[in-house]
Structure I
Amino acid sequence: MNTAEVARVLGEVALLGPYFEIGAGGAEGPGWRPLPESESERLAQVVADYGERLGTGEGRVAASIFFQGLASRLWSPVVAAAARGVVPDLAGLRWRWAPGESVGLRLAEPRGWGVEGPSEAADLIHPMVVDKQLRPLHEVLSSFVGLADGLVWGNAASALAGSLNVGPADSARAAIVRLLLAREPLAGAGSFGADGFVRHNCCLYYRVPGGGMCGDCGLR
């Protein structure tokens with residue numbers, strides 16, 4: 001699929017909100033780095049900054065919140081674009097962060113695939129996000145902070161399901177999300193009920209000063 005079409009769709013889904021933004025072009029300047037990040041020192045700085053902003057000295061709490069937020073930044077635009085018939089290729093994805101700032105994501109040259117339905121979309125999205133982004137992120141984070149597998153994949157599932165809470169109801173987005181949640185390592189991390197998705201564990205946000213239970217928390 002041509003770059004202009006992928007960039008157009010990414011621009012459309014970015015209007016849903018900041019968690020749906022992946023910029024196109026201009027990712028070669030200072031501070032932009034390949035994602036997934038391979039340097040533990042860099043991620044340790046990010047986690048420390050998150051902890052300071054959250055007011056917690058618990059590294060695993062800050063790392064958990066960071067992981068869930070970045071997972072949301074990956075799932076949300078990709079699934080929303082797929083519901084419009086385009087799965088953006090995250091190979092070459094770059095990120096930028098500075099203390100006190102939110103993470104920025106950009107694709108220097110957006111590419112992707114046209115898809116005709118939720119199943120085809122899920123087949124492309126799952127290995128691209130889970131295996132090529134979230135697993136490497138989990139591995140590097142685990143080199144300096146302890147995060148249980150159940151917590152990590154519960155966070156990933158929560159971020160994915162939570163993307164449906166933003167923007168108008170979309171049956172195509174919902175179908176893709178449910179297909180992805182049925183696949184390992186997300187399968188069993190939570191389930192949909194009368195009040196929406198409920199995860200089977202906790203992201204630890206309740207341990208943040210002034211925090212509490214999230215809407216989908218399994219401890220509620």
Structure II
Amino acid sequence: FHVFDFCFAPQEKKLMEEIERLKDEIHGCDENVQNRRSNITSMESQIAQSREGFNIYKEKRDRLHDKRKSLWNQENGLTAEIDKLRAEVEKAEKSLDNAIPGDVRRGLNSVRKICKSYNISGVHGPIIELLNCDEKFFTAVEVTAGNSLFHVVVENDDKSTEIIKHLNRQKGGRVTFIPLNRVNAPRVTYPQSSDVIPLLKKLNFKHDYTPAFS
């Protein structure tokens with residue numbers, strides 16, 4: 001009996017060591033599995049967050065896409081409106097050109113070119129471009145002012161003298177200038193009646209140009 005125990009003692013010890021080793025290996029595998037499960041849970045959370053973020057950005061992209069389409073539609077509408085207004089301006093300019101005597105029209109065009117070429121400042125433009133009023137007064141203004149609407153307002157007589165010099169040399173047409181430093185506005189007394197309204201009070205223009213309209 002003792003001999004039998006002696007024979008199996010080393011083998012039992014070896015088996016016990018193998019069992020302990022396997023237990024350690026199983027424990028290591030359990031830890032590895034647990035770590036993998038933890039990693040999977042973390043990755044699933046990241047995937048869920050990424051999916052949520054993707055959905056948010058997708059919604060944002062869709063909103064921006066809709067906004068872009070809306071802006072395109074607005075741009076197309078504005079472009080059409082601008083084209084319409086441009087056509088109306090061209091039509092109005094042609095009508096205005098037809099209303100201006102040829103030599104005066106040529107003179108106004110020459111003044112613009114001269115001012116640009118020689119960098120002449122202090123030239124405010126013709127009266128017609130410096131005033132604004134209700135459409136119902138257009139005819140009254142046109143009849144009252146006549147060709148004076150095309151007189152060019154300048155800061156002082158030095159400006160007009162310089163421009164006239166170039167006009168004469170270029171034979172650039174006829175222009176009448178209104179130097180603001182030379183205008184002496186007459187004192188006008190209007191009838192004190194509710195039926196009388198001075199046309200001047202219906203015109204809108206910069207205060208600096210008041211002498212030219214008096």
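Work out the source of 9.1 here, i.e. which of I, II gives that when distance in nm of label points 7 Å out along Cα→Cβ at positions 51 and 187 is computed. Derived from the structure labelled II.
Structures compared: I, II; top value of mean count of other Cβ atoms within 10 Å over residues 43-50, i.e. the largest, recorded for I. Source structure of the calculated read-out (helix-only ellipticity at 222 nm (-39500 (n - 2.57) for each DSSP H run of 4 or more, over all residues; to 500), -13500) within I, II: I.
Where does the value 26, 16, 11 come from, among I, II, when semi-axes √(5λ) of the Cα gyration tensor in Å, for residues 11-90 alone is the thing being computed? Working through the options, I get structure I.
When relative contact order in percent (Cα under 8 Å, 6 or more apart) is calculated for each of the structures I, II, the largest result comes from I. Hey, mean projected area of the Cα convex hull in nm² derived from one of I, II reads 30.2; which structure? Label of the source structure: II.
Bear in mind that the values in this text are calculations on the coordinates, not laboratory data. Just so you know, these numbers come straight off a predicted model, no measurement behind them. Cβ atoms are built from the backbone, for glycine too; each structure is taken alone.
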